[in-house]
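Several structures are given next for inspection.
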Structure 1
Amino acid sequence: MAVKMFVQMIGAFFAVYGFGMVLNVPKKFVPYAGGAGAVGWAVYLAVNQAAGSFLLSNFVSALVISLLSHIMARIFKAPVTLFIIAALMTLVPGAGMYRIAYSAIQGDSSMTLFYVIQTLEIAGVIAVAVFLTDTIFRLHRLFKKEQR
């Protein structure tokens with residue numbers, strides 16, 4: 001199982017690396033975004049194996065990716081979006097969107113609705129995780145300003 005997870009992490013790294021190149025992320029930041037995506041995917045796999053919940057897996061891994069992206073943005077004095085947009089690519093529910101279209105074409109309205117709800121749930125927990133991390137970093141910055 002550990003070998004399979006490692007191979008998937010390597011695949012996630014290269015997927016994010018390639019996506020970062022397509023998004024014109026500066027070349028010096030692309031490996032870091034790839035690393036954040038790989039770590040996020042490893043967290044997704046670990047939480048999914050431990051808890052068996054795709055929503056919790058997406059939430060925790062999006063939190064980790066967002067946290068790493070904010071930390072790297074501060075270290076490299078770069079916008080957080082350079083890291084977070086590419087790194088979150090590993091969690092985007094593309095398969096769910098495909099299933100929505102496929103079941104709609106097949107005329108299966110109950111499965112279409114199921115996949116719509118599932119995809120919106122995944123997108124929602126990713127958005128909440130990013131928002132939560134961003135809010136924590138903003139509050140931390142405000143707290144530091146007030147202490148000066």
Structure 2
Amino acid sequence: MAHEVEQRALARYLEEHSLKHTKQREAILDVFLEAKGHITSEDLYQAVRSRHAQIGYTTVYRTMKLLCEAGLAHEHNFDGTARYEIAHEHHDHLVCTRCGKIIEFECEMIESAQNRIAASYGFRVLRHRHELYGHCAECQTSRHSDS
């Protein structure tokens with residue numbers, strides 16, 4: 001069974017919160033897990049509809065909120081649009097403000113600096129979001145060639 005671990009995690013979350021376990025939620029989780037990168041709820045809805053025509057937008061949207069609450073997905077709002085990604089190891093983002101490209105990266109130096117800064121103020125970090133906005137290499141190149 002594809003995505004068996006994630007399906008079991010969803011089932012466990014639904015049971016712990018006395019929520020209904022439905023085939024629609026399972027189908028949405030499967031399509032989401034097969035998506036690449038950061039997907040909007042509209043794009044996910046279109047992907048779900050191509051395989052499960054009976055599933056509506058509201059069901060997709062609510063299920064994504066549920067998957068975030070269950071720790072299976074993360075929601076980001078880079079450009080005023082909610083985008084979802086599969087929950088996995090912590091990472092940060094470079095976001096191109098021209099084409100919308102999102103690059104994930106990890107940097108131990110940044111993580112260490114954040115921890116040192118927080119500790120110096122007696123602050124305990126529970127979570128954080130690090131996003132850098134600018135222009136990707138392709139957009140910089142195309143911009144220069146337009147000039």
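We did not get these values from a lab; they are worked out from the coordinates using the rules stated. For clarity, every value in this text was computed on a predicted model and none was experimentally measured. Cβ atoms are built from the backbone, for glycine too; each structure is taken alone.
Points worth noting:
- Entry that produces 24 once relative contact order in percent (Cα under 8 Å, 6 or more apart) is calculated, selected from 1, 2: 1
- Value -29000, calculated as helix-only ellipticity at 222 nm (-39500 (n - 2.57) for each DSSP H run of 4 or more, over all residues; to 500), assigned to which of 1, 2: 1
- Top of 1, 2 by FRET efficiency 1/(1 + (r/R0)^6) of positions 10 and 122 (r between Cβ atoms, R0 = 41 Å, to 0.05), largest first: 1
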